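Chemist: Each in structure tokens, the structures are laid out below.
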Structure I
Amino acid sequence: MIDERFKKSKAAWDICEQKVIEYIVNNLWWEILETAPDKRFKDWDIKALIDWVVVTYEVKSDRKSEHTPNSYIEYSYKVWNKDKHKREREDSWILWTKADYFVMYSDKKWRQQEVEELRNRLNVREKWSVVWWDDNRTKWWLFRHAEMPSLFDQIEEMEELPPFEDEEIEQKECVGG
């Protein structure tokens, strides 16, 4: 069950990353230098070149937000520690990325923010933490869609994606509605 859910999520992530690449090339006239092969780069997802300056992007999507009034930003994940023979929590996504920009698709909108600015905005906010997905290994900060503009700038030039339908969407994570 988890493998199948991961495959569906991975397909949605890949679509979002490809859309960001198309936006960078077609709208910003940048050259893509490198993308994370099989998601093996921990530091960023896309490396682009504009005016001889290298710019990196972390790309995430929250397709579940299409069915709830909330958006999520992952910040922690449990990984297997072979030496201790147990799972331990590690920082993830927004806390470990070395990318220059964080691009996110949520609530049918494309948003971006410089990573350091996003971290600063997150640091001064009250956040609600939830644990779910992948055997509850992942920790997320949950935000109402109405809060997202205070964290990110919307990318107006990028169109909404077609709905990503998944019969396994659980409304129990939906807060207030």
Structure II
Amino acid sequence: MKWTMDALLPADKRYTSLKFRRVARRFDATRLGFDDAAELVAFVETVDGVRHARRIFQWGVVGEAEAVRLVTHMKQFPQIATMVQENHEGLTRAEGLAVLGAMRDGGWRHGSVPAVVRMALLDLRDSGLSQEKVGLACNLTREQVRTITVGHRNDRGGRGLGVAGLFAA
């Protein structure tokens, strides 16, 4: 991935990177130059929006609102679409796992993940690893791997339990 704001570096290098620290935790979008703002927005759009990027950059409510405002403003520039396209063209399994690692460092424990993480886990499954082995390799439970790769279980279309004949007393 070409445009990352150093968010996919190993944790020790990520937190010493001035570029990453400029936008991590609390940041003011008015203090970013165009190039840094464009790179941040390209990365945010690559990881499917602010709701996933907030974990990586550890944004609170104010930081998240600032990021939404920045993304909304910067989408008008054609360079952003080009940068996002360049990021999508170069995605690898290692980068997907790096996104997962950055999210975990930011506090992610369960819930939805960006498509790049899902594709990385599916790539591991396609290489012949079982869900359990993928979980061990990524420090996830087997159920987390199943949920990320397949989705939630539900019984739509199945026979439901009827309530006929039941009355409140």
Structure III
Amino acid sequence: MHVLQHIAVQADSNDEAFRTVKDSLESELGAYESPTNSWFDWFVAGGGRWNPNPDSQYADDLTTTVSYDEAPDKYRATIEESINSRMEEFNGYRKSFEEKNIDINAKLDNYKGVMNYDFELYPLKKMIDMIQGTWDFNSYFYDMTSASTNPDHMYKSIDLGNKNWYLVPVDFHF
């Protein structure tokens, strides 16, 4: 599966922002013996299949990077869209979980120290991951500078006058 995420990073130029994101993601994959230890197994920086340029849909493309200083309205709208997508995922998990009408206390009481491999609690786990800010395929936004899925740290920096923020769209495969 694929997901588009916008990675925020503080940098001195569009090129530096793009390179920082790409190098960091490549390093994350290379830091493991197997890419299955990460939530993604490969990516295309620049938007991949979401890149409007058909020639760049499977190649890295730094031209899709958004600079806060150059386009603050587009920058903020992109983050808002990412957070709205996250909330759609959250609400889908919540609906799925509520429909199952699971007795959590019974699950806890019946736990015997070994896994039973059912997926009944998966929607709850994903909601907890989102609430706790775990970066995964449901995040849609990640602040690489602050290592957080919460845009508040980035916005506080911007409010303090740091306008050198960039968003790099990344097509992740997981």
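Chemist: To test your reading of the models, identify which of I, II, III gives 4.4 for distance in nm of label points 7 Å out along Cα→Cβ at positions 23 and 95 when calculated.
Modeler: Details: I: 2.6; II: 1.5; III: 4.4.
Value 4.4 for distance in nm of label points 7 Å out along Cα→Cβ at positions 23 and 95 corresponds to III out of I, II, III.
Chemist: One of I, II, III was used to calculate distance in nm of label points 7 Å out along Cα→Cβ at positions 7 and 55, giving 2.5; which?
Modeler: Comparing all candidates, it corresponds to III.
Chemist: From I, II, III, which structure was helix-only ellipticity at 222 nm (-39500 (n - 2.57) for each DSSP H run of 4 or more, over all residues; to 500) = -13000 calculated on? Could you put the intermediate results ahead of the total?
Modeler: Working: I: -7000; II: -17000; III: -13000.
Of the structures listed, the value fits III.
Each reported figure results from applying straightforward, stated rules to the coordinates on display, with no laboratory input. In this text the structure is predicted, and so the values were computed from the model without any measurement. Cβ atoms are built from the backbone, for glycine too; each structure is taken alone.
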